[in-house]
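Structures are listed in the sections that come next.
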Structure P
Amino acid sequence: MTPFICDICGDEFEQKSRYEKHMQTSHPRQAVSAADIEKALAGVTFPKGRDALRDAIDDDDREVRRIVEQLPAREYRDAAEVARAFGELRTHERLPDDQPSKTGGEQAMQAPSAARFASLFAGLRFPASRDELKAHARGQASEEEMQTLETFGEHTYYSMADVAKELGRSR
């Protein structure tokens, strides 16, 4: 019996070091995205300060917690404002103050968002097919959200970041 089996592709390895190298080269961990941060903050009531946001994130999301700790110490009105601060942190650029989280709030809430989709797929184990995404979302997704899922490509989604990219393409 092979002691090390890749959960993603099923390759088998006799040695742990070869398994670890395989994971690093064939299935590298994706960087944290704004969608990952929004998913980690699902259910959080706003406004909240940076430290309260950090404390609200599960211990399992260590990478997201580390990023939230690096955000400017201020009060955030919503998850979109946190995502915007994350973008500023990542690009080292200060964005203009008239971004959608301040001026387009109600209209933005009507469109399917990465944060909404992240909440639809809470608890879903990746990788997942389009049909598995639809089955998981069924019952809690709106008709518009299910129609958006119908436009998704028929391939495997390895993380919430893949779902967010597909959501961007479907708009």
Structure Q
Amino acid sequence: MRVAVTGTPGTGKTSATDRLDESVLHLNDAVEREGLYTERDEARDSLVVDMDALREFVGDREGVVESHLAHHLPADRVVVLRCGPEELERRLREREEGEAKAEENTGSTKSPQALARYARENAESEALDLILSEAVAEHGVENVYEIDTTERSLAEVAREIERVIAGERGPSAGEVTFS
């Protein structure tokens, strides 16, 4: 069985899955390490993923796969982590500012304006349920499980993911709303 853990950047995917007892394939790390991208988007300082190469790399591997792209892969269950847009924007600004400070001596291209745009764009995507909509369209409402991370600890989020993996929690697409 494969469980995809996905969500807008900043919802807690990597941090929560690092707390699972399961082995987790962090797709973003694999993309960079294995060269599974076609180019670097200089404006966003990010990699453009080669989805065919990523699918081939993942193959029939079972277990947990984690990334904001994980819902684009075949999966038996898809966990979509959600976060209130205002909190998400705060988290992203805080995280990105910390990364930019750490990279100051390496010539980081992330300006304060780019950091603000990144946080705002992702908060807007979250408000519009973008990843949830994609996950439901690709996997069906019966295979999608939402977890609101806005006011939960990472340990609580990890426990909810483990409940999905164990089949102890029913599908819940459409239950989280931020409007």
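General observations
- Structures P, Q, by mean projected area of the Cα convex hull in nm²: label with the highest value: P
- Test item: mean count of other Cβ atoms within 10 Å over residues 68-75 calculated as 13.6, pick one of P, Q: P
- With mean count of other Cβ atoms within 10 Å over residues 76-83 derived as 24.8, matching label from P, Q: Q
- Origin of the derived value 0.50 (FRET efficiency 1/(1 + (r/R0)^6) of positions 36 and 132 (r between Cβ atoms, R0 = 25 Å, to 0.05); candidates P, Q): Q
- Here relative contact order in percent (Cα under 8 Å, 6 or more apart) was derived from just one of the structures P, Q, and that gives 31; the source is Q.
Every read-out reported here was derived from the displayed coordinates using simple, explicitly stated rules and does not represent laboratory data. Note that the structure is a prediction, hence the values are computed from the model and not measured. Cβ atoms are built from the backbone, for glycine too; each structure is taken alone.
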